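Please treat every number below as a calculation from the coordinates, not as lab data. All of these numbers come straight from a predicted model, not from anything done at the bench. Cβ atoms are built from the backbone, for glycine too; each structure is taken alone.
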Structure I
Amino acid sequence: MLESVRPRPEVRVALVSAEKGRSADALVVATGYLQSRQQARIGARATGRIQEINVEEGSRVKAQDVLAVLEHADLDASLAAAKATAARSKSELLEHAVEIAKVQRDFQRAEQLVARKSMNPADFDQALYLRDAALAKKVSLEAALQLADARVQEAEQMRENMFVRAPFKGTVISKDAELGESIMPGGMGEASGRGSVVTIADLEHLEVDCDVKEDYISRVTEQQLTEVAVDAVPDCRYKGRVRKIIPMGDRARATVKVRVEILNADERLFPEMSSTVYFLPNESEGSTKQGETRTFCPTDAILKSESETWVWLVTDKDRTKKKTVTVGDSKDGRTEIISGLTGGEKVIAGPSPELKENVLVKPTL
């Protein structure tokens, strides 16, 4: 009864892993989370209220597919008016072309009459002025038509801004707004309007964003092959390759960020899933045979004395249990277990020297 009310000592636990194949020879092991190479929250380029949404979570879209439509009846009317103005300007220019042809012919006749001295100079000047005025008016009408066409393009673009389109091929992973809600570019919430309609991600090109300790970053190179274990898919190891080593360290955590692309991603993988990356040596450097299983334990969970080596386990009932083990080589903060553990056990990392058998503890990760 006293034990149930006494505060439990808090202990940090870690899992013992059983590795098969080349991952057992990993030069470095790092944890991280899956993310899409391309992921974006898609909003409209103009303010408006949602009239139509064409997708749901899980919908696959292609580039330029219409995801949603904002109300735009007023813009339809503006576009129709702009097109009518452009049509009128075009007809005025065509009509004026007939006028130009007439004054050109009158001017040519005037030139012939003047040459034969059958027209006085004043009448010739009048014909010349009419021709020049008609040509000048043509320039003005052409400019008016260009302006009308520009306004049509402006109205079309304003109307196009009411259509929310997919910028790249991907999958809708979240629906951020509903029918009838207002959308505002840069909106941050209900008070100012939604900022986006949906979030899409390219699930065909996933990568793991992981942190590698500074001490081991020299073992990682770009294009290095890896194996990736995803916690949500325990029966599969995915092939990976180092895409980028970010040239910036984290001073507080003493790590360097590395991005590993998944080469054979399937429909079971989604962004934000936790993953473990095994950075592999060259084929010639590997020693583990295919199918052979090796067990590894965090090095800081292993305790040694002159007579024995052991770890503290946490049982299913959150009680401590001492387990004697035989260990092999240590590398990258983990030690190979030759005997005593089989994989999947919860061990106490950095155990207190005062820890005793069968104590009720509070495990944390």
Structure II
Amino acid sequence: MTNEKWYEEEIIEEDDILINEYDLTSSPNDFNIKTIYDFMSSGVIKIPNFQRNYVWDIKRASKLIESIILGIPIPQIFLYEEARNSFLVIDGQQRLMSIFYFIKKRFPRKEKVVEIRDIVDHNGALPEEILYDNEYFTDFNLRLPEYLPDAPNKFNKLNYSTLEDYRVTFDLRTIRNIVIKQGSSIKDDFAVYEIFNRLNSGGVNLKPQEIRSSLFHCDFYSLLHSINLDPRWRKVLKQAQPDLQQKDVEIILRAFAILLNEDEYKPSMVKFLNNFSKTVKGFSESLQNYLATLFETFLASCSELPDNAFVSDNNRFNISLFEAVFVAVCKDCVVERKLVEGKIIYQSLVELKLDENFIDYSSYNTTSKSNIKNRIQKAVDYIEMRG
């Protein structure tokens, strides 16, 4: 995946979240490497693959391990205590995963990181058979630069087992962990969201959907990630591989949220999707199965559309267009728990894209309540199906 935006940026109203006075405490803890690894292995610190894909390469991970061995200070880790002996990683996932993989002596292949995340997501842990499958992982031998021909780096090409005397040194090195906890008996998910949003500083900051995937992870989120791998959905997006920052997952989440809760929507979109993410934790298995099948039948209705059906003139995926068409096609189905039947007539979609009012509703304040409502109504007026 390239860093170039594959979707059209929306012009939205300010999404700042009102900050209330939260009852939070933070305390420093210096855990040694062995303790941190044990916490991750036991699930005390959750292996956070579902929060963000592992994006470091082996050279950067190797430099971190070398710094720990040498005693060079590394940035502190932020953890959120969600329950007794249960911590979410706010900032430091890449560092923690590098440590975990080094001790396991295995390093994930770049082209497999999304698939590995989904396997962990499905199983609740990283299966040993996947960890030691060379299709997914390679050996983690330190890859460090040789600065001078006559002074080779003594750690280069070593792994956790071959560190010898330095292995104990590595195990006993400490990393400062800042543990944040809510003192109130009433837990506020949005306080945690804002902590994630403000404190995360590792590499590229977490995007809103990456934060949601950590805070609101549940069966419905597993469903979203599964849908996101559907080849028919990848074709609609014109993106062969999943987005590393989960924008594609957010598009599906948002489509369902508007479909099911359009009348309850009010800006900001961030707060609306956070609220919806809390709600989906209570979805029954039958409802989740229905929504998955509904999405599949919608994709089937798009099967005769050209690859650029939901793409704007700038060759980027148009979120507003897709969302309006999805809701227009599916809204009556949801009322009676029916599925989408027939195929979308492409010419009707073309006419919708050319409608001047629809263009206006998609050009400014795209997440305002009135513009979302008006776009959906236009899609209802234009989109035609054929059996």
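Compute FRET efficiency 1/(1 + (r/R0)^6) of positions 118 and 230 (r between Cβ atoms, R0 = 41 Å, to 0.05) for each of I, II and report the one that scores greatest.
Of structures I, II, the maximum of FRET efficiency 1/(1 + (r/R0)^6) of positions 118 and 230 (r between Cβ atoms, R0 = 41 Å, to 0.05) occurs in II.
log10 I(q)/I(0) by the Debye sum over Cα atoms at q = 0.10, 0.14 Å⁻¹ computed as -0.85, -1.15: which structure among I, II?
Values: I: -0.85, -1.15; II: -0.73, -1.22.
Structure of origin is I.
Determine which structure produced the value 141 for volume of the Cα convex hull per residue in Å³, for residues 110-173 alone, calculated from the coordinates; the candidates are I, II.
Values: I: 91; II: 141.
The structure behind it is II.
Here mean count of other Cβ atoms within 10 Å over residues 166-173 was calculated and came to 19.0; which of the structures I, II was it taken from?
Details: I: 19.0; II: 15.2.
Corresponding structure: I.
If you work out relative contact order in percent (Cα under 8 Å, 6 or more apart) for I, II, which one comes out largest? Before the final figure, lay out the partial values.
Details: I: 29; II: 21.
For this comparison of relative contact order in percent (Cα under 8 Å, 6 or more apart), the top structure is I.
Out of I, II, choose the structure whose coordinates give helix-only ellipticity at 222 nm (-39500 (n - 2.57) for each DSSP H run of 4 or more, over all residues; to 500) equal to -14500 when calculated. It traces back to II. Ranked on distance in nm of label points 7 Å out along Cα→Cβ at positions 142 and 238, which label among I, II comes first with the largest value? With respect to distance in nm of label points 7 Å out along Cα→Cβ at positions 142 and 238, the highest-scoring structure among I, II is I.
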